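Listed below are the structures to be examined.
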Structure P
Amino acid sequence: MSAHQSPAAAPSTAGTLSDDGAPLAVLGHDVQVPLVSGEKVGYAALDYAASAPALQRVWDDVAAYAPYYGSVHRGAGYLSQLSTDLFEQSRRTVADFLDLREGDQAVFTRSTTDSLNLLAGVVPAGTRVFAFETEHHASLLPWRRHGLTVGYLRAPRSCAEAVAALDAALAAHPEGPRLLCVTGASNVTGELWPVAELTEVAHRHGARVVLDAAQLAPHHRVSVRELDVDWIAFSGHKLYAPFGAGVLAGRGDWLDAAEPYLAGGGASRTVAREADGSVVVEWHRGPARHEAGSPNVIGAYAIASACRALTEAGFDALEAREQRLVERLKAGLAEIPEVRVLSLFGADSARVGVLSFVVRGWNSSHFAAALSAEYGIGVRDGLFCAHPLVRTLLGGEDAAPSECGAPEPSLPGERSLNAIRVSFGAGTPDEHLDRFLAAVRELVTDGARWTYRSEGGRCVADTRRERA
């Protein structure tokens, strides 16, 4: 902030990790939810990979700024100028958090999906895109809408195999602009991908790389400079920041050479009408070119606040605590023979706090519903918007999805159509994982205490029918 200083800009230590390794304070940590029995318990939020709870620090910062909210880049008044300063300072904070190179741009978007769709619209005509079939749909699908040629690479079973597959694919297509889109950490298995090695291979062949860091940035320090990727995309709602904002950051040449992602105010530098009645537009260069309309200043500031909080907490401490929880979870599930943890690279592969599994004899939707209804534990079941990957991990045995408009989940006793995902992070108490493991053991050993039925595409407890 410059002369327009608001209480929201005051430094805070609310995000600092305590000496005893306690989790960071998040909203909803004390929420009570009803069980099917009518009792209430504290909610165990174990679906961070979908949307992480907001850090209390972020919420406090946003609340402090809210009275000062004003238009951005559009007003001469005090609140407008203050909001403009805050918005641009948020951009600089994100750039520092990502360790961007000189000349890189940070564009605020709605989400990772929005960021990758933006990039798909600015790559040069004739670009060949490469993506492993293991990617999230946000990385697999945007390129097709723009008529780009996409080379889908088969699921590798090791990091070395992934690097070799990319090397061979690029060698087979040496001409023209090429782009690799790759995840930093799988949203299904949590496994870390060899981003630096893949980037080295891509650059050696003259190709560029965009990193989907949606699942990586909340768990690990990410340096664009060190990884040498050309672009990076991530979402605020997975980084402990609410309000639906995201980021696309990286090299500016393709961004400045393309038509704006959205045409409108803010993206246009000048608009003039010619004598023949036509309209001539000169577009801005830099981030403004792709940020038409009134920007989501609160969303941008929330992301910046989360970036500061995680940096101040210290990624070394955050990663160490999370790895302790990962090992605790893996060890606990390994003791239950009916549970099979899904993995591409093997049981010992490095991963963030995301893990998917299936339970022998259970439909995954039924199992997840029982965790919620009988234990107050929130996980996710389905194919996690990564259908090819989950089907590969399930051995091809489950051919039909059970989410995203597909048929309703199977009822208890029918073959599982999907998997269960448990995910956690900086705000997760140890006790939540202990409760989860105890609940899994009890469900596997004793079965669900209530009957379940399919309703509106979801498996839900029948409150009228408790098992004898």
Structure Q
Amino acid sequence: MARVLVIDDEEGVCELLRDVLESAGYEVYVTYTAAEGMEALDNFNPDTILLDIKLPDDDGIKVMERIKDIGVSVPVILMTAFGTTEIAIQAMKEGAHDYLNKPLNLDELILSVQKAVRMKNLVSEVATLREKLEDDLNQSDNFIGESRIMQEISKTIGRISDSDITVLIQGESGTGKEVVAQSIHKNSKRSHCPYIKINCATIPENLMESELFGHEKGAFTGAITQKLGKFELAHSGTIFLDEIGELTHQAQTKLLRVLQEREFERVGGINSIKVDIRILAATNKELQKLVEEGKFREDLFYRLNVVNIKLPPLKERKEDITPLANYFINRFALKHAKRITSISKEALKLMLNYSWPGNVRELKNTCEQAVVMARGAVILPDDLGIFDGNPQPFQNSDSELNLTLRLKRPLKDILAEVEKQVIVKTLRDHNWNRQDSANTLGLNRRSLYAKMKEYDLL
């Protein structure tokens, strides 16, 4: 059933909209102020929004802009009793799906809502297809590694995949912990069941429990509907908890119970929910040290650390650089529609001599840059942005900027590229330590993570 969020301060209009839309088969949630409407967005998850332009606490067009700014892609239908051509033009210019005058023509209203919901579904389908394509490009079916230690890890993955044993994957940022988790799931008896991954470092502390275990309606302010947590969604499959060292103590306690008894309660709930899941966890921190400091539960650590896979940094397995580079370059050549046939010996030598503080993730990003910058069929040293084995993203900044301008790219793309280069350089300067890099850039850790995700640096 499609959902419609109504934001209008006129009670009579709201009741009319509720009756008409519910009769047409829609689920309707009514709010009377901009603040209530914004609060309802996350929990109600509407397919379209009916928004009055004149609200007691804000302007409807500004509310629509804020909805877009926070990344909510929902068609907005604006309504007003004070319609003018100027307002109509402004509304459509700012991205409204439709614009309706009051008193509302109910047939026109239903038709507009139907079109908005169809558009939302179409956008969702396109996003799903795009995400699948990106997943195909960003994930490998096989664990790539020719070094002895990676071959041993591959054997371990093969031995443990079909069991339900809990696995703790440790290693520096960018070493491939998520790829290991994906490989374990894909080769397991649960491979056709859900695979839910969650980065514990990106979840605000006050939302951690709700995100992991869900909540009941009314459990806290803003919980206007019941929400299923990641553990419930992962039932019969695998859940991968990345950066598990960031879990709050309360979430650690609940997780321990899930590991022991395979059950939990939603936030605000009283009924125990049983789940059949396999738990994989990863961290770039020394959990044993966190245990000693009292920041991580010792009993939880031992429950997670049944099988421990430690991934070495890329500088300790140089044999893997060539196969990884070839894999990434072939993949990004396909993504960017470039005819790249090989890497020159000189470029490969630079790669082999470099220490790669950002590990496989940095190698991946360097390969994509090389593919984009390459002017011929062979990757050359100049394409890598590496000089004497050290990345120098700004070593020739004037010529790079001129190249960018010659390409006649939009200003926003140029600025985004400069921002990406600054972030990459800062990460490299701090050996890809996110907290130190965030401090240098004047960002908090979650903001830096969002930027890294935006620029495909994860």
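Bear in mind that the values in this text are calculations on the coordinates, not laboratory data. Owing to the predicted nature of the structure, the values given are computational and were not obtained by experimental measurement. Cβ atoms are built from the backbone, for glycine too; each structure is taken alone.
A few comments on the model shown:
- Which entry (P, Q) yields the derived value -0.92 for log10 I(q)/I(0) by the Debye sum over Cα atoms at q = 0.10 Å⁻¹: Q
- Read-out log10 I(q)/I(0) by the Debye sum over Cα atoms at q = 0.08 Å⁻¹, for residues 150-373 alone, computed value -0.42, structure in P, Q: P
- Ranking P, Q by mean count of other Cβ atoms within 10 Å over residues 294-301, the structure that comes out highest: P
- Structure with the greatest value (metric volume of the Cα convex hull per residue in Å³, for residues 38-181 alone, set P, Q): P
- Here helix-only ellipticity at 222 nm (-39500 (n - 2.57) for each DSSP H run of 4 or more, over all residues; to 500) was derived from just one of the structures P, Q, and that gives -10000; the source is P.
- Of the structures P, Q, the one that 11 was derived from, the read-out being relative contact order in percent (Cα under 8 Å, 6 or more apart): Q
- If mean count of other Cβ atoms within 10 Å over residues 286-293 is computed and equals 19.5, the structure in P, Q: P
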